[in-house]
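For reference, the structures are reproduced in the following blocks.
Values in this text are rule-based calculations from the coordinates and carry no lab data. Please read all numbers here as calculations on a predicted model, not as lab measurements. Cβ atoms are built from the backbone, for glycine too; each structure is taken alone.
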Structure I
Amino acid sequence: MAQLVECVPNFSEGRRPEVIAEIIDEITSVDGITLLDKEMDASHNRAVVTFVGGPMAAKEAAFKAYKKAAELIDMRTHTGEHPRMGATDVCPFIPISEITVAECIQLVRELAHDVGEKLQIPVYLYEEAATVPERKDLAKVRSGEYEGIREEIGKKPERKPDFGPEKMNLKAGATAIGVRMPLIAFNAYLNTNDIKVAKRIAKAIRSRSGGFAFCKALGFEIKERNCVQVSMNLVNYKKTPMHRVLDAIKVEAARYGVAVTSTEIVGLVPNEALVKTAEFYLQLANFSKDQILEEKLQKASEAQKQTGGEFFNEVASSSPAPGGGSVAAAAGALGAALTSMVSRLTVTKKKYQDVHDEIGAILTRSEALRKELTDLIVKDKEAFDRLLATRKLPKDTEEEVKTRAVQIEDATRGAALVPLKVAEKSLEVLSLVKVVAEKGNVNSITDAGVGALMAKAALEGAIFNVRINITGLEDAAFVKKLSTEIEGYKARGEALVDDVLRIVDTKLTNA
């Protein structure tokens, strides 16, 4: 499974759908991002958006969301039931697959730096990303809310942000960015409008008042429903499951002569949390997730992808595309992926602290190259398909023959430019591999070596495809230009590969 990060930014706007729509447009404009959910609450004047994507795509989408929210939301006039301190109030990152908490922390630090410096918004890191123990708890970070932080920042040492200016951005406010496991926003409605009851129940069940260890809770008045609500964040649903908390709320409510009328989940919920709740209330014995039809189908689908490999199956088929050009791009993407891996295994080690910033920058670029080369796998196939389509154009008349020739020439140029781009990107991968081979984690030196070999294969394979596509083109100047470029790429690539392999061999010999 690919690296996936879930991001759940909370915006201080729940009454203007058009504002949230613009923010979501910014998020989904980033390639590789999938919008999973959006929730708006007028009483809280808050929106929660959930999206998922690769680490670098998620970071880019989150920054775009911050920028747009800062333009459209004015904290100087904001009011609402929910605690808040900024236009983008909080922005947690949740590792979903093939990415560690440590890698997510590095990712949010990069985002926090950009938000702080480029947007001039004070940023506090919380939960797993917290720089001091006091900031693990979001409630403590947000204590006093917008108005309190505005008055104290720059005056009290404990209000000094981790990134950004030591003064409040009056319009956009401040923000908290963190790393956490999946959180369940779970609310229980009561058949009373007495806010004191909701607050007493919330106090009884929340962790900081002696309740459930992983439950945060507040009592709110929901005026449009003429009732009150116990609003909860279950920050570890495995240790504090929904059904345990709900039963406790029912017992507490009964003390005041009220009852739970309904509950709701805001945003997304892990499947496991629902299964555990179903097991509890249905009193299921020896129940397994494998008994759920969708779980079984999902596992079967993943197994097929892993064993068969959809891309490999397509390459092995009788279809001429995807072919060598796409495979060259895939090899380049693998070279970039190995560069990222060695970089991550370096920046998380104290031993390599002196090269942390340099390798961190390489990680950012190698991830961008990985995505670009992955996209070129498809683009190469599309370019070839277009060329095939032009060869099928009619040629019954002189005019059709001329039109067909022009379109074939144009499509052939396009088919040559895609592998040229693969060669360019693969050469850049080689330059990054050389640095991580020299300065990266020595325990991953062979990974750097294989990364170089993959990038070399990508470079030379791409050059083959440029050469075959420019053969026969009428545009002599274009042919000469591309021929000169690939000769230069090949020479520089060979030198870089030799350097990397020499470094690898030396380190292996001295190991």
Structure II
Amino acid sequence: MRYISTRGGSKAVTASQAILQGLSNDGGLFVPESIEAIDKPLAELVALPYTELAQEILRPFLDFSEEDLAMCVKQAYAPERFVSPLIAPLVTPFRNNVHFLELFHGPTMAFKDMALSILPHLMLTAGKSASENSEKTQTIILTATSGDTGKAALEAFCDVEGVSIVVFYPQDGVSAMQKHQMITQEGDNTYVFGVEGNFDDAQTGVKKIFAEYSGNTPKGIKFSSANSINIGRLLPQIVYYFYAYGQLTKKGTIKPGEPVHFVVPTGNFGNILAGYYAKQMGLPISKLVCASNDNKVLYDFFNTGAYDKNRPFYCTISPSMDILVSSNLERLLFHATDAESVRAMMGGLSEGGRFETTAKFADFHGAFADETAARQAISNCAKNGYVIDPHTAVAYHAGQQYLAESGDTTPQIIISTASPYKFAEDVLSAIDQPVPTGNFMDAVNALSKATSLPIPKSAAQLANKKTRHTQIFHKDQMKSAVQSVLAKY
């Protein structure tokens, strides 16, 4: 498998090179030259446990030996890292045709753990494999986060030899727990900086730094990314789509080969794009419902063909979806058109904040939930004995919206992306419970008391963690923050 740029300005590279580099030199994203249907019978494939399934799914995409791939998977999904022995359990709490894939049982209580647990192992193996990486180097991971990626990446790369990680987060755009998770991060190789701006500002700043240092990094330094712009972050997410389908067949809800819908709360478009790749590999997905919050730029795109970021930016109770520039959409645009078209569209987005396309995206359906609908979804689920976070609430409402509009009763799998404890204050408010005004742990304890939902160990441990990262930069000063890290090497 070789990887090419969505903008067509770089030569094809190996998987190892793409993972190490993160972003193509022409500013585009790496995509596989082709996505082939997997050659193992579906019924046999989806019956595998998570680790074996991950090896089957990832094998065609990587230039790793069988032994190296097996080691990456084994280390990433070790039992002690995940609370649930299933790693990603599928639950059916109250309706036979609506199922929730819980992706928050990892160390940081968010779905980003599913891919970021394995990314460091992929990068280290890629570094060993890539011929141009024969000299000893320090890899600097640059990452912008809308809330969950930051902590998951910090946790994954903490104290990894030869790697340092720099995370930028919007100072006022993440939940209290998300912020505390990041600013208390331990490890001598971790750097966390607040940004005076929103996630789009942080993500744009990181891309500019990549562009400025392209081909001109200090000697002995390499830049890479832990965001889903890195193909090594995106590919492992394909696995849990097959895994969810397998659990549904084991329940007897469907037979192998029968279709399902996936409803995905969407911000940067990486999670749902992994579902699209799963479909290309042969998973019988009928529809991918792209669920947006009030920042519904993707909803408008799928309904009009016009992508326009020139609109108000809303800070919502689902902050990981507060995004107006969905980077991974570029990959889908490439698969639907060509590199020349992508260059023109990305140029329009950069210069005027918008572009249009006549390409068709029949696999996708756009839906959204405003703040009122998301809160009502949390309340409705809680009344039926199931507690969900605000992002999952957006997806649940979107799924119900799609059902009402289409009448399609194909089984729905809701991608549940975070523990409700990461957004305890907003969940409490949605279920009409008093919200404590003190430390965020007060809200965690109050939510536990109100719902009898066990507090995850990783949440309870936060109470005693001390702040280590306090620096805040203006969005135009992010390069200075990176230079302060480079000065240490």
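Worth pointing out:
- Which of I, II yields 10 [relative contact order in percent (Cα under 8 Å, 6 or more apart), calculated]: I
- Comparison of I, II - label where distance in nm of label points 7 Å out along Cα→Cβ at positions 37 and 189 is highest: II
- Which entry (I, II) yields the derived value 3.5 for distance in nm of label points 7 Å out along Cα→Cβ at positions 45 and 325: II
- When volume of the Cα convex hull per residue in Å³ is computed for each of I, II, the largest belongs to: I
- Structure (I, II) behind the derived value 97 of volume of the Cα convex hull per residue in Å³, for residues 405-444 alone: II
- Which of I, II yields 17.5 [mean count of other Cβ atoms within 10 Å over residues 237-244, calculated]: I
- Identity of the structure behind 2.9 (criterion: distance in nm of label points 7 Å out along Cα→Cβ at positions 29 and 317, calculated), options I, II: II
- If helix-only ellipticity at 222 nm (-39500 (n - 2.57) for each DSSP H run of 4 or more, over all residues; to 500) is computed and equals -12000, the structure in I, II: II
- Once FRET efficiency 1/(1 + (r/R0)^6) of positions 93 and 293 (r between Cβ atoms, R0 = 30 Å, to 0.05) is computed for every structure in I, II, the highest value turns out to be that of II.
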